[in-house]
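As C-alpha cells, here come the structures.
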Structure P
Amino acid sequence: MGILKDCINNKNTNSIPVWFMRQAGRYLPEFRNIRSKNTNFIDLCLNPNLSKEITLQPLKRFKIDAAIIFSDILLIPYALGQKVEFEKNFGPRLGDLNVNDILKVSDDEIKKKLNPVYDLINKTSQDDILKNKDLIGFVGGLWTLLVYMLNKQSPKKGNIDFFSNQNHNILIKKIIHTQKLHIKNQVSKGASVIQIFDSWAGLLNQDKYEDYIYKPTKELVEFIKSLGVEAICFPRNIKSYKEFCQTVKPNAICIDYEVDPIEIAEKIEIPIQGGMNPNFLLLEKNEMLKNARKYLEIFKNHKYIFNLGHGVIPQTNPENVKILVDYVKEFK
C-alpha cells in the first residue's frame, strides 16, 4: 500500500500524495515515440507490453506516488461489440449502436476482449518501480459511456439529445454489469484503487442526476468497496460536489478546475483530489508554483491528493511537471 491509499484511508503521511490524470501521454517524448509507431490507439491499449511501458514512463521521470493504467474508458463499448476508432484531429468515433446485439455479448466474450488490459495490470503491479506505490485502474461513469455510445462521438463535436422517446434501461443494466466485470478483473490482477471518470457529468441537467449519475455511480462505488479497494470519483463539472459525495459516498472525490476549492474544503469532509487547471503547467515556473501553492494552502488541514482538475495537456513541458512534483513533495 502506498501513501495514496494511506491518504484516502485518513492515515498520516509524510508528504502529500501526487499523481496526474493523463500522466502517461502525449506531453512525454517517449510516449510520442511509441505512439508514432502504433497508429491504432485501441490496438495500443490492448498491447500489454507497450501499455505497461507507457504506464510506467512517468514514474521513471517523476517522484509520483501512483501509476494509472494506460487504457481508455471506451474499451467498454469496444468490448460490447460497438466499433470504436480514434481519428487524428477528431477524437473517438463510434459505430452504430445495436442494443439487441450488445445484450447478446457474454461475460466470457467481454473478458476475452479485455484480457490484454488485465495482463497489463498483472505485469505492471509486479514491477519493482511500483513498490510502495499504488496502481490505479478505472472505468468511465455510466452517463459518460452513454454519451459516447449513443452520440457516437465526443459531445464537443455536436449536440446530444437522446432522451426523447427512448428507453435505455436495458442498455444501462448491461453497461453497469460490464463496468462491474471490468472493475473486478482489474482488482483481481492488482489494481489497488479504482477511479470512476464521469467526464461529461457537467452536461446533464440536475433533474436527471439520480437516474444517470447518483444511482449508477453509487452502485459501482459500493461494488468497488466490496472488493476491498478504494473508489475515487471524478464527476467533472457536476453542479454540487457536496450533494454527490453525500449521495454516492466515494472514498475520495476528484474536483475540476472550475469549482471553488475554498467552498469544497469547507463543505466536503472526505479526502479531496485535484483541482488545479492543467493550463497552469504552461506558465513560467514561479507562476505555476504560485497556483499550486493556492491549492496546497487551501487543503492544508484536509486530506488532499495533489492532481489537476483534468488531464495533463499535450503542450506541457515535462520539466514543469518535475518541478511541480518536487515542489508538492517538499511542501509542509
Structure Q
Amino acid sequence: MLRGSSRQYAADVVPEAYCYMRSTVRRVLMLLATMIIVSFLTYAAFELISGDPAEAMLGTQATPARIAALRRELGLDAPFPVRYIRWLLGFFSGDLGVSYSYKQPVGELIAPKLEVTLCLCLLSFVIITLISIPLGVLSYQQVVGRFGWIHTTLNQLLMAVPAFFTGILISWGFGIVLRAFTPGDFPDLHMDPAGAFRHLLFAAVCIAIPRTAMTVRMMRSTVISEMEKDYVQTAISRGNDRQGVLLGHVLKNSLVPAVTFLAQTMAEIVAGGIVVEQVFGIPGLGRLLVASISNRDYPVVQAIVVILAFWVVLAGLAADLINQCIDPRLRLGGGS
C-alpha cells in the first residue's frame, strides 16, 4: 500500500513539475521575442525621425563631403535592415555602439547611470511593498468603520499628489531647511554610499507615496472581496478565528493580484524615476535620456529605451513565476 502511494505521488509530482518547467521556458521565450520586437520598433522609430545625426554632429562645419564621410564612419550609409541586424547583434554581445555626443562607448556611459537608477527603483519598490501590503490587510476593516471616510480621503489625496511636487516639498523641507541632504549634489555611490543612500531615500519616498496609496487601495479591495467568499464564511461559522482565517487563507489568495499589481508598479516606478531624478539632481538614466534626446544621440536613447523595456518585461515575468509559487494551480494553467 505504501509503495502504491509513493508511485501515485511521483505520478502527480512529475506532470506538475513538467508543466511548470514548460511554462517557465515558454515565458522566457516570449520575453526574448518581446524584446526583439521592442528593439525593432525602437530602432525603426528613430529611423523615421527627421534629421541626420551626421549633419547634427558637424553643425556649422557640415558639407556634403564631410556628411558622407561621417555617415560611412558611423555605419549610417548601410541599408536599414543591415544596420538593425548589426545593432541587435552588438546589443546582445554587449556592444551598444558609440555615443554621438560623448564620443565614448554607450555601455561605459550608461553603466554608472544604470546603477544609480536601479538603486532608486529597487529602494522605491521595497518601500512600497513593505508598507502597502500590511496596511492593505489591516485597513480593510476601516472601510465600514466610523472613521473610514478619513482613510479613504487620505488615500485619494496621496494618490493625486504628483511625485515631482512632493519632491519639491521634500527638497525644500529636508534638503534646505533641515539639511539632511544637499539637493543637486549627489554623492558618489562608491565613495560615499551612506550619503548616496540618504539622497536616494528621499527621492524613493517621493516615488513611493502615490504608488503605495494605490497598492493599499487595491490590496484592501482584494481582501474585502476574499472575506466575503463562501469558504471564509464557512470557516468562520465553524468557529475559526477571523484573524486566523485572514492570515492563513485570505492573505495568500490576495497576494496573487497584489503581485501582478506590483509588477505593473515596477514599470511605473521607472517612469516616475525619470522625473524625480530631475528634481533631486540624481545622475541616473532619466537625466541622460533627456539630454540624449535633445542632442539626437540616437545610440544612447535606443539603448536606454530597450533597457527600460527589458526592466518592464522582466518584472512581468517575475510576477508570473512568483504567482505560480503562491498558487500551484497557475502552473498547470500556464502549461496548457
Of the structures labelled P, Q, one was used to calculate relative contact order in percent (Cα under 8 Å, 6 or more apart), giving 28. Name it. Q
By the measure mean count of other Cβ atoms within 10 Å over residues 231-238, tell me the structure among P, Q with the highest figure. P
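Given a computed value of 1.26 for Cα Rg over 2.2 N^0.38 Å, for residues 119-270 alone, which structure among P, Q does it belong to?
On the way: P: 1.09; Q: 1.26.
Of the structures listed, the value fits Q.
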Work out distance in nm of label points 7 Å out along Cα→Cβ at positions 47 and 183 for each of structures P, Q, then name the structure with the largest result. Q
Calculated from one of P, Q, helix-only ellipticity at 222 nm (-39500 (n - 2.57) for each DSSP H run of 4 or more, over all residues; to 500) reads -25500, and the structure in question is Q
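Given a value of 45, 31, 16 for semi-axes √(5λ) of the Cα gyration tensor in Å, point me to the structure among P, Q it was derived from.
Details: P: 29, 23, 20; Q: 45, 31, 16.
It was calculated from structure Q.
Consider the structures P, Q: one of them gives 0.95 for FRET efficiency 1/(1 + (r/R0)^6) of positions 79 and 135 (r between Cβ atoms, R0 = 35 Å, to 0.05) as calculated from the coordinates. Say which. Don't skip to the answer; put the middle values down first.
Values: P: 0.95; Q: 0.05.
Structure P accounts for this read-out.
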Source structure (of P, Q) for FRET efficiency 1/(1 + (r/R0)^6) of positions 55 and 279 (r between Cβ atoms, R0 = 30 Å, to 0.05), computed value 0.30: Q
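Any read-out appearing in this document is the output of simple, stated calculations on the displayed coordinates, not a laboratory observation. Note that the coordinates shown come from a computational prediction; the quantities given were computed from them, not determined experimentally. Cβ atoms are built from the backbone, for glycine too; each structure is taken alone.
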